[in-house]
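Just below sit the structures, each encoded as structure tokens.
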Structure 1
Amino acid sequence: MHKSSRWFAIVNPHSANGKTRKRWPHYLKRLRDEGYLIDYTYTTGPGEGTRITRNLLNDGYTHIISVGGDGTMNEVVNGFFSDNLLINPQAELAVFSHGTGCDFIRTLQIPKGIEGFIQILKRGNKRQVDVGEVLFYDNYGKQLQRYFLNVADVGLGGETVARVNQQSKLLGGKLSFLIGSVISIFKYRNKMMSCEIDGKVICSGRLNSIMVANGRYIGGGMMIAPHAELDDALFDVVVLGDFSTWTILRNIPKIYRGTHLKIPGVGVYRGQSVVVSSDQRILLDLDGEQPGHGPIQFRLMPSILCLWGY
């Protein structure tokens, strides 16, 4: 049977604190019982999801499933691209979110679990969504390029993700990120940063964070960009000003509800290109991973990737 008529699942067995490896055989059986033709492989280390996806697309597969957390999804999305171009413009992605935060599927309004994912496949709804490109630096001073579907966070978020990813997530996504956020808030010191959108400097000074959002949620359910859309050809850029530790802690409930945009010192902007720079070390959070630091450049690629889930 031709590969274009089959799905290929890229499964991160370590996601959801190792629960994915135990549960995947059951999920696979459910999918096959529903009549879906599915091949799969497990990833064995960081970055492998990107390499596997590229190989699959070059080998003729056109329907890819990411099985794992938002970090796994990010690796798979990066595998759709090579030399700044889509490997196959007809290729399609479905996200079976089975990780810690599961933030991306909140924007898609996909319920967690295998039954919700099966309903997505049965409905067959899909559309072209925007993808963000980001240029940043690793710890050796080398500039790297990545793509992302959800949200990039420069500042407090980068330090929070670095902390959360170094500890156990047995407490679940929301609680793990909440605890990590609170610890980071106490330890973090606001940075001198400059943010330029579409060639215009919109803020410069001591800031807490700059979020460049394609999706709406970060940190295990914080609705950081409540008006962001995946297919509107614009980033939503949310800037948190020079907030004190107490101000951030006091307003965490508002961030979860998405009602924080009216807080004095919160700025909301929109655009297709964003540059964040600083003389200090500023960490990048990209779809729940912490791949490097600034200076950082973002560029939006409108309506480029076919995504299941609407």
Structure 2
Amino acid sequence: MLLKLTDLKFNYDVENHKQVKALRGLSLCIDEGQMLSLVGESGCGKTTLCNILNLCLKNYTGHAEFWETELNKITDKKDYYTKIQYIFQDPKSAVSPYQKLSYFMAAPLINLKGLNKFDAFKLISRQLPKIGLHTDILNKHSNEVSLGQLQRLCLLKSLIIKPKLLLCDEITASLDPLSARECLKLIKEYQNEGMSVLFITHDFNLAKSFCKRLAIMFKGMILEDLQDCSPLHPYTKELEKASDILSGKQDPILLKQNNALSCPISIDSGCPYYKRCAKRIPQCLNTMPELVSMPSGHSVRCLNILEI
């Protein structure tokens, strides 16, 4: 098992001694060479999870293990970052505006892989055409290129050191459709060589087209884990419908529903999706459903589906 998360919880402290429950008992696993898409709306905890995996957040409870080693016990960060790479949603946050892009791109190869500058630049130059860019871009600074170009460079910088696990946080958000296809194609090329991928997005149809396995996240926990089958959970169906509307596959329909914060200040006693679910039953108000395996082979967290 490459990555194993068990009952993972993380809270953000806010004013008046209160806390936001960003992760509320998340359990998930990724095997070596597997691609998993984590799907959910903004604020559900996806980026918090990535920051934990990138060793930026440590005060979690539960277990987060990479190759059976608890993340909080990792001391050799250099070795860890040769095995796991994180591509940020906002590429500008990862690049210094005072640094030429050539040095930004070469840094992982020099610092993590031990290459000299000449060999690093040579390797990068050979790979740039795969993301539709010319070597001239390496002489520029981040403010001299488009956001889409910068995101493609961030992707190549992470892929070129051949990590065991690639964390992709909404990486196509700033890309045009052609650039997005080029980047996803490149990721699959590296994945075919054994790399695992955690692909984070809010777009259900994009996730389904890119990964066979999908984990649906809401309010800091997994509501459904499915592979090559139709969704069962009401929230997953809503995500699929919204994705169809945005892509033009379905006419937009205004649905009246109660709003619910993705990360409430206090934890509900029952189902996290209760306030927004049209299929709720009385037990949902006071009973937290377990993530249960179904005969179809995937898992779902819903009392109504399980007929409790």
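None of the figures in this text is laboratory data; all of them are computed from the coordinates on show. Nothing here was measured: the structure is a model prediction, and the numbers come from that model. Cβ atoms are built from the backbone, for glycine too; each structure is taken alone.
Quick notes
- Computing distance in nm of label points 7 Å out along Cα→Cβ at positions 30 and 126 across structures 1, 2 gives 2.7 for structure 2.
- Label whose coordinates, when Rg and Dmax of the Cα atoms in Å is calculated, return 18.7, 60 (choices 1, 2): 1
- Of the structures 1, 2, the one that 1.9 was derived from, the read-out being distance in nm of label points 7 Å out along Cα→Cβ at positions 70 and 278: 1
- Distance in nm of label points 7 Å out along Cα→Cβ at positions 182 and 294 derived as 2.8 - corresponding label from 1, 2: 1
- Which of 1, 2 yields -0.48, -0.81, -0.99, -1.19 [log10 I(q)/I(0) by the Debye sum over Cα atoms at q = 0.15, 0.20, 0.23, 0.27 Å⁻¹, for residues 46-117 alone, calculated]: 1
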